[in-house]
Structure P
Amino acid sequence: MQKTIYSWLILLISLSLSAQLPTTNIVVLDMSINGADEVMLSDPTFATSFNKSGYNNQPFFVSDDELLITSNYDALGLTDVYKLKLGSQKLSRITATEESEYSPVKYKKDKYSVVRQELDDSQPVPQTLWSYPTDQKSFGERLLDRYDNIGYYEWLPNDQIALFLVGDPHKLILVDLASNRETFVSYNVGRALKYDGKGGLYYVQKLGSSWTIRKQDLEDDISKYIVNTLKESEDFEVLPNGALISAQGSKLYSYHPNTGRQWVEIMDLAPYGIDKITRIAAHDKKLAIVISE
């Protein structure tokens, strides 16, 4: 009887959390990079028509043709992680738990990681980091047991990870998984954490109405100012040529630190009925954006 009551309680909490989720979808564009700073986008394709009135978010490219996404599609009031093949629109479920998962990343050849929103009596709800095998032969394992307020994260070389810890204020730290050593980076940070593949971690620093993108040098432990964000735009991506890409409303912009110019508009998606772009993810020849109603 007690187990039945608990199951119903979990379901009610899940439905309540699901009702709070915004309607978001994912659009994928072809991308080409010419020279040091020219970024060209074309052929926007609506990728989440299978759940167009639901929550589809936090895209991560496994390849140019495969995305990991968070979605409440067929998830019984929760969010789960799915793999979406863009060419065939084939959808494969990665997680199917009694709790919600967010922010999927393939961080090793045989492992996915997610932020898992654990449903228990604690307030606020614990948000922890979990690892799942890509062959789905186990139920996964919890990583970094001492952190239960993980909002966002970014994997770094040598089993290091950057963590956005939810709090007042929010905090950015680096953690070495082998030694469990923690390094403080900054308070009042945005949710986008991007490793450039060359020893730099990019993040947004929010000081009142002044929002800036900064780069943390992982070797020298030095933080450097890069550029002001577009007004109240905390989402961005770092491209292989060192350019940044961000959005404001329906428009996508690029910025390259070496040009001396400010943000340059590269595409306006208003003609496609898009007026609010949030998260951004890139792969070699593809760009994924999240759009909100």
Structure Q
Amino acid sequence: MTTLSQPKSQVLTVNGLRVHYLEWGGAGAPPVVCVHGYTSSAQAFNAPARRFHDRFHFVVPDVRGHGESAWSPEGAYEYRDQVSDLEALVDQLGLATFTLIGTSMGGIIAMIYAAAHPERLARLVINDVGPDAEVGSQRITQMVGARPEEFATLEDAMAYRRQVSPIVAGRTEEDQRELALGVLRQRPDGRWIWKMDPGYIRQRVQHGPPQRPALWPALERLPCPTLVVWGTDSDVLSQTQARRMVKVLPRGELVAVPGVGHAPTLVEPVVLAALERLFG
């Protein structure tokens, strides 16, 4: 088995909560902040971080309620809570300007942050999500609400993840294990459970995904170069919405990932080529 480079595991207190993040590359390099999706964790960006950490400083938090970050005692899981954490995190780390990458839920967080702080962004990557909700968001909510709460072994959990996600099933065994360890933990009795706050899951099942603010006007005014990554088989971002996003963005580029659903891994050859252009 290949020995993969590994990030540093770091912790900050943000808005009164313990926020865990992974750090790749040297602190003196240009910063790249990545925000993961609803079913994921910071490990979702390990593959692209490994590609670019020799040139960039990656900061990849576990969003509150996910991974190794704290659960909100008040059940504060609206987009405004998550964006507030992102604002506090980059301020505490002294990141005056940076590249922001967001996948799915993380893409919504990234767009909201961009609307409030366009001057802070050197570049933006929005991965397989748009300002308007589409049918896939509710599918994901229902899938998470219905999934088993525990597994006898990590291998059982990985098999389940392959079953529900063709994207996960297409990853290497090594990648699958690493991604699984980002979202699952072993109890003292040996069984494996999700790291995600069950209250967060119940909240979303009962009320649906949080309401997105009006983001089209923000995209129209966004000055930084922006990639819109779209999996052509995605049910979270349609071709119509992806093309509209690039049309309204002053410096937008559409990256279509053929035959891939929600969400691209960001290491598909077409995406890597686009990131190389974006990073210059």
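Rule-based calculations on the coordinates, nothing more; no lab input. What you see is a predicted model; the values in this text were computed from it and never measured. Cβ atoms are built from the backbone, for glycine too; each structure is taken alone.
When FRET efficiency 1/(1 + (r/R0)^6) of positions 93 and 213 (r between Cβ atoms, R0 = 35 Å, to 0.05) is calculated, the result is 0.50; to which of the structures P, Q does this value belong?
It must be structure P, since only it matches.
The value 30, 24, 18 for semi-axes √(5λ) of the Cα gyration tensor in Å was derived from one model only; which of P, Q is it?
Clearly, the read-out refers to P.
Out of P, Q, which one gives -11000 for helix-only ellipticity at 222 nm (-39500 (n - 2.57) for each DSSP H run of 4 or more, over all residues; to 500) as computed from the coordinates?
Q
Among P, Q, considering only FRET efficiency 1/(1 + (r/R0)^6) of positions 45 and 181 (r between Cβ atoms, R0 = 25 Å, to 0.05), which has the greatest calculated value?
Q
Could you tell me which structure in P, Q was used to calculate relative contact order in percent (Cα under 8 Å, 6 or more apart) as 18?
Structure Q accounts for this read-out.
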